[in-house]
1. Assign the value -3500, calculated as helix-only ellipticity at 222 nm (-39500 (n - 2.57) for each DSSP H run of 4 or more, over all residues; to 500), to the correct structure from I, II.
2. A value of 145 was computed for volume of the Cα convex hull per residue in Å³, for residues 74-121 alone; which of I, II is the source structure?
Structure I
Amino acid sequence: MKKLEYFRMDLDFYMVDRWYLGRPVGLSGTLGKHFITPKYIGSDEVFEMPVKKPGPELRFTIGNFGTPVVEESLAFAIQNMCGPDVELINAKIDSKNKYYILNVVSLIDCIDKQKSELSYKKDGSILAMPKLSIMKEAAWPHHMFKVGTDISIIVSGEIRDLICSTGSHMVIFRDV
């Protein structure tokens with residue numbers, strides 16, 4: 001059996017030379033908190049994403065609510081690996097239609113509660129995951145998914161390698 005590798009994908013907030021994107025806005029309204037709970041949005045609409053702070057155009061970036069925004073060819077490569085675990089939503093940045101919002105729609109019950117540091121809400125649901133460890137066998141064969149109702153996205157080693165191959169240095173991958 002091949003070695004299973006999974007990583008928590010986080011934004012590198014210390015990267016200075018990058019663009020910052022605003023919330024996706026379309027005719028049906030603004031998308032934002034829609035991405036916290038994993039579910040299909042099911043829209044063919046093109047969402048405008050304003051550039052809040054100019055910087056170099058990136059093939060892979062993370063927008064509001066931890067949402068990946070991906071250049072077209074990379075989006076198709078990720079979708080090819082992930083299948084129904086992701087939904088591609090059309091995005092337009094600075095009048096360019098070559099971007100997609102990656103909506104991660106799979107929620108996998110694979111948190112290793114013995115090895116993780118978790119804080120809980122009064123209702124018993126997870127509030128925060130300062131240290132996350134997952135049961136990798138329970139996550140297999142998924143390549144991109146969520147484990148709770150926060151913005152954290154878990155990716156396989158193959159997806160990490162694909163994102164890193166774009167030269168994107170604004171994402172930090174933490175072993176889970």
Structure II
Amino acid sequence: MYSRPSKGSPEETIWYEVEMLDFCYRRLKTRENSWETECDFYVYLEAYLLHYRNLLACFSGEHHRSDDIDFSNLSQWTTKQVTQSQVDAIRDPAKQLEQSYYRDISQFLAHVTVRRSVEDMKWMVHGMHARVQPIAQDFLKLFPPTRQFCQGRRTGQSSLNGASTMSWTKAGGS
């Protein structure tokens with residue numbers, strides 16, 4: 001059985017998304033033409049796009065469902081006093097990015113669509129990252145992380161709170 005690290009709070013869930021986005025971006029950037037296989041590249045690209053889409057929905061508050069952690073329902077998941085200008089500093093630019101990328105990522109990654117079968121999409125990851133990074137940084141200033149999930153650690157090493165970062169036991173013993 002495989003597992004991702006547990007998240008003890010809504011803030012930790014968002015920190016994880018930011019950390020994984022940055023991790024995937026660093027892999028894409030540093031390995032640009034040195035992938036073991038083409039599929040290795042696709043895994044990191046798709047993981048990057050998934051976390052990007054998650055953060056756009058979270059920071060913009062768009063596409064809200066009742067159990068979502070996002071900036072449309074801040075008072076439901078944090079007791080931190082946040083001003084409207086702090087919220088707007090995150091939501092407004094995130095809404096612009098959401099309008100630019102959310103639909104495309106959904107149609108090319110999150111859903112099996114006809115569009116995906118007839119169109120090729122070129123993802124401008126460096127530009128996308130440059131645009132989302134200031135929003136993520138504003139979030140991290142507002143909600144400073146108290147733990148890391150994976151940066152600088154190898155599989156099986158401990159996280160900052162001493163818990164294992166990953167479970168590598170497979171069901172059935174194989």
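Where a number appears in this text, it was derived from the coordinates with a stated rule and is not lab data. Predicted model, so just to flag it, every value in this text is computed and none were measured.
1. I
2. This figure was derived from I.
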